1. With mean count of other Cβ atoms within 10 Å over residues 5-12 as the yardstick, tell me which of 1, 2 scores highest.
2. State the single structure among 1, 2 that was used to calculate mean count of other Cβ atoms within 10 Å over residues 13-20, giving 16.5.
3. Please state which of the structures 1, 2 yields -1500 when helix-only ellipticity at 222 nm (-39500 (n - 2.57) for each DSSP H run of 4 or more, over all residues; to 500) is computed from it.
4. If you rank structures 1, 2 by distance in nm of label points 7 Å out along Cα→Cβ at positions 61 and 77, which sits at the top with the largest value?
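No value in this document is a laboratory result; all are computed from the given coordinates. What you are looking at is a predicted structure, and each value in this text was computed from that prediction instead of being measured. Cβ atoms are built from the backbone, for glycine too; each structure is taken alone.
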Structure 1
Amino acid sequence: MSVATAIVEHRRLSVLMSVKQPGDGRISDEILLRVLRADGCAIDYDMLRADLYWLQQQGCLRIEKLPTGVVGEEVWVAVLTPIGVRVCDGLQHINGIARTMAK
């Protein structure tokens, strides 16, 4: 495995784990970006949204797009799915996401 691949897989797992942290399994892209950067992930909005879209395609989360009041802008809210919870808990593996240890 290349270092670049390991970084992407770890970042995607970090996204899922961060979405899981709030009790309701929902978090906006703005807050998620701040949390990931604080945890040491080198990430920008484009990269985050690409990861969110990819994770949605894998069934790990759902994206709710909400208007901001500014034309052409929207807030993405990531909502964790049961598959995403299982990946976070180490009960399911999806290629392209780092593995966690089962509890």
Structure 2
Amino acid sequence: MDHSKHVRLTDAELTAATLEGATIYGPGDETIGSVAHTHGSGSSALVAIDVGGFLGIGAKQVAVPAKDLDFMRDEDGEVHAVTSWTKDQMKAMPEHHDPA
């Protein structure tokens, strides 16, 4: 996938409504996971990502700052993000648990 033609999201677009469900791609366009939810908005938001698993079963949830992901829209308007982390690197991150 040629991400160079995709439109980067602005800080104001980094909201739960826009990001939830977005696919996360790693190096070489490997599908790593998808955005489960966010804490906050804008580049300071924390993004919870379901990594691995199948249809959400067996996935591990990790959290990374939104500023560490490159969110964009493709030609069809679908939001996705690109990261330099591999799936294995993300799986090695501490598991994210929402505060009770």
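1. Working: 1: 15.4; 2: 12.8.
Largest value of mean count of other Cβ atoms within 10 Å over residues 5-12: 1.
2. 2
3. Matching structure: 2.
4. Going through 1, 2 one by one, distance in nm of label points 7 Å out along Cα→Cβ at positions 61 and 77 peaks for structure 2.
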